[in-house]
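Chemist: What follows is a group of structures, each given as structure tokens.
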Structure I
């Protein structure tokens, strides 16, 4: 989709939709929003809708990074502690490794 052909109000509307979609536990939408509208929000000549768009882009970027940090932390903790958690970890696992922990 080429956003350069859209009006500024439609760009803001699309940015807002992606921002609120991220609250449905879809951090990928926040990442797309932050990357897709970064140039539009910060590097284009000023226009009235740009101030709101900047806010959505910054919050989307921060939210996406926080989700990324949380997922990486969960993967590291689960990988290191899986054998200690016993049956609970086995129920959370798709593939149960064989052998002695």
Structure II
């Protein structure tokens, strides 16, 4: 009878060890999933900024072409946009700081 009790105690101890290992493995798996999800978000953000940079280059190119065409109205529009952007940035920075 004491031998059966000893085996039951050993089985319970091993079951507890196995349970802790499974919990640790589950934690590692969840951490890997979260890390992979973070990399997906970072990749998506990188693609968005890359697309925005391409669009900004295109807009700057069109504005430069418009200014170089010598059209007085176009040059005034460009100057107005630059002044407007500077004013908006000034007020945004003033709000932040």
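Read-outs throughout are calculated quantities, based only on the coordinates presented, and are distinct from any laboratory measurement. Since the model is a prediction, treat every value here as computed from it, not as a measurement. Cβ atoms are built from the backbone, for glycine too; each structure is taken alone.
Chemist: Quick one: distance in nm of label points 7 Å out along Cα→Cβ at positions 10 and 82 came out at 8.6 when computed from one of I, II, so which one is it? Don't skip to the end; give the middle numbers.
Modeler: Working: I: 4.8; II: 8.6.
It was calculated from structure II.
Chemist: Assuming 18.8 is mean count of other Cβ atoms within 10 Å over residues 34-41 as calculated from a single structure, say which of I, II it is.
Modeler: This figure was derived from I.
Chemist: Let me ask something else about it. One of I, II was used to compute Rg and Dmax of the Cα atoms in Å, and the result was 19.7, 63. Which label is that?
Modeler: Among I, II, the structure yielding 19.7, 63 for Rg and Dmax of the Cα atoms in Å is I.
Chemist: Matching task: 55 is the computed value of volume of the Cα convex hull per residue in Å³, for residues 26-73 alone. Pick the structure from I, II.
Modeler: That value comes from structure I.
Chemist: Using helix-only ellipticity at 222 nm (-39500 (n - 2.57) for each DSSP H run of 4 or more, over all residues; to 500) as the calculated read-out, with -21000 as its value, let me know the right label among I, II.
Modeler: Going through each structure in turn, the value belongs to I.
Chemist: Tell me which of I, II gives 3.8 when you compute distance in nm of label points 7 Å out along Cα→Cβ at positions 18 and 42.
Modeler: The correct label is II.
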